[in-house]
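Have a look at these structures, which come just after this line.
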Structure I
Amino acid sequence: MDSHSNLVILAGGASSRMKKDTSFETGLSKEELKQANERSKGLIGVGKNGRPLLDYVLYNAKQAGYKNVFIIVGEQAGLFKEFYGNKDKENDFNGLKVSFAVQHVPKERVKPFGTSDALFQAMEQFPELRQGSFTVCNSDNLYSVKAFMALRNISAPNAFIAYDRDALLFATERISRFALAKLDGHGYLLDIIEKPDTSEIEKYKDDFGKLRVSMNVFKFDGAKMFTYLRDCPIHTERNEKELPTAFLNMLKDNPGTSIGIPFSEHVPDLTAKEDIVAVKKYLEKEFPRLDWGVQPQDS
């Protein structure tokens with residue numbers, strides 16, 4: 001079994017959707033609105049004592065057996081270091097070794113160059129990520145211990161959690177915008193379809209009759225992915241190098257190397273201001289306390 005212990009967390013984005021003005025301001029304190037407008041999404045204080053969502057991602061990661069965490073941050077990373085350690089590498093955070101990779105913005109750009117560029121820069125700064133397997137995920141989604149464990153322990157060189165779209169507890173309009181994952185009869189990824197046409201949706205159901213979506217949590221073979229991240233083309237509309245594009249380009253050259261692991265569960269998400277109240281309620285219910293001393297679950 002190809003168990004790995006490295007987790008890379010994407011946290012260097014501009015959080016532009018969170019910072020948008022919205023009519024949904026009820027239920028948020030002035031401090032929460034301030035954080036939503038100023039902080040990276042994963043650092044918004046939705047937990048006990050104002051702790052950020054990223055605490056809970058790290059907690060579940062530790063429970064799943066990860067040991068080394070690489071957080072990709074922007075050039076202004078001071079708040080991340082206040083929470084998780086002031087060294088660039090191997091801070092001890094409740095038994096996890098936390099390191100920071102910086103996504104530098106090219107001089108000709110205002111915003112970062114996208115998630116594929118973020119992961120490429122992290123792999124340049126931490127060459128050990130090019131040597132073996134690792135998991136990569138968002139900082140603003142709370143993935144379950146079971147999902148993390150499934151990625152840690154699967155033998156396929158590349159994988160992702162293929163979520164049952166019907167199990168995600170989001171508004172229908174929001175879910176309809178999610179990209180669909182097209183799998184073959186053995187569960188291997190064939191394609192990711194952005195903005196699927198409603199008239200075409202039925203043909204993307206898997207053998208269980210489910211529509212599968214990716215919530216951006218992947219296992220990658222670092223050596224295989226590196227050049228595809230480096231050479232990722234720029235998305236014509238969003239003007240960014242996007243991780244799914246690099247992933248699909250790798251699969252074109254290496255078909256049958258990425259399995260979609262079927263999961264049916266909700267994934268709490270902090271995309272916009274209206275998510276803050278829902279995530280706070282979820283954490284209060286599901287995580288009354290974080291016991292960092294509990295040993296990781298058996299794989």
Structure II
Amino acid sequence: MRLKKITAAAAGLGLALALAACGGDDGGDSPAEVADSPEFPAGTTMAKLADAGEITVGTKFDQPGFGLLNLEDVPEGFDVEVAKIIAGALGIGEDGINWREAPSAERENLIESGDVDMVVATYTMNEERAQRVTFAGPYYQAGQQLMVLSDNDTINGPEDLKDNPDMKVCSVDGSTPAENIKEYLAAPDQLVTFDVYDRCADSLSNGQVDVVTTDNVILLGFVSESDGEFKLVGEQFTEEPYGIGIEKGDVEFCEFIHETLRDNEDAYVEAWNNTAGQAEGTEEPTLPEFGTCS
């Protein structure tokens with residue numbers, strides 16, 4: 001397996017830092033199966049990738065349960081496993097996957113530049129993004145929520161933020177949660193943004209911010225790793241359908257991804273249970289109804 005880690009600043013400059021990691025074709029504990037010499041119509045993205053025997057996937061490196069670097073600097077999580085299922089259907093095992101960090105603000109850029117073949121990175125499908133990329137999916141339905149310190153009894157939902165203008169709210173540059181939360185704030189400067197979510201979690205822990213907001217399943221990952229320091233408050237107040245971003249207009253690849261996920265729903269559920277599903281409070285998902293490839 002090959003790993004390419006790009007910080008947000010470096011990605012903006014087009015610089016890459018390659019990190020080597022090891023992996024086997026069988027994917028270890030991964031439920032993804034690798035197809036034996038699959039054949040695809042000439043000229044399609046599937047044929048190109050299968051012939052090359054490798055694929056570059058953009059994912060998150062900072063989100064417990066979905067995409068997080070482990071102690072060997074190898075990404076793991078539900079998004080990572082979903083990507084492996086798709087790669088496996090192309091006949092590509094783990095050693096043929098090049099992992100590249102895809103911060104929220106850089107996802108469309110990475111796809112449009114051809115630096116990645118697809119992005120699987122808690123990537124909410126919306127009309128603005130769909131102007132630049134094609135989405136396969138959704139493969140998961142999340143919703144935005146708030147995370148605070150366990151002893152915070154002041155914030156019980158987004159409606160409390162305007163009444164507490166001195167409390168800082170943290171999210172990530174270029175993310176839908178950062179946009180969604182603005183209507184609940186007393187003033188724009190109440191919002192603090194970073195390039196990655198673990199900086200928000202660190203800032204919550206050290207008291208620099210009072211609230212972190214993003215999708216509930218991501219926050220549950222931070223809560224589960226916080227040893228009781230963090231908690232979720234309120235109900236989810238948005239719907240966030242996660243899609244797989246690919247080159248705009250590549251309908252054949254989009255339809256292949258849909259077919260692959262339908263044919264591997266058991267592996268999809270197993271992937272969830274091995275990763276994000278281990279966080280307390282999560283529920284086992286079923287594949288949502290897919291949208292139209294365009």
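For which of the structures I, II does the calculation of FRET efficiency 1/(1 + (r/R0)^6) of positions 48 and 64 (r between Cβ atoms, R0 = 41 Å, to 0.05) return 1.00? The read-out comes from structure I. The maximum of distance in nm of label points 7 Å out along Cα→Cβ at positions 168 and 184 over structures I, II, that is, the highest value, falls on I. Of structures I, II, the largest value of distance in nm of label points 7 Å out along Cα→Cβ at positions 152 and 248 belongs to II. In this comparison of I, II, the computed figure 11, 35, 27, 19, 8, 0 for P(r) over Cα pairs in 10 Å bins from 0, in percent, for residues 80-191 alone is attributed to II.
By the measure FRET efficiency 1/(1 + (r/R0)^6) of positions 208 and 264 (r between Cβ atoms, R0 = 30 Å, to 0.05), tell me the structure among I, II with the highest figure.
Of structures I, II, the maximum of FRET efficiency 1/(1 + (r/R0)^6) of positions 208 and 264 (r between Cβ atoms, R0 = 30 Å, to 0.05) occurs in I.
Rule-based calculations on the coordinates, nothing more; no lab input. Since we're looking at a predicted model, the values are computed, not measured. Cβ atoms are built from the backbone, for glycine too; each structure is taken alone.
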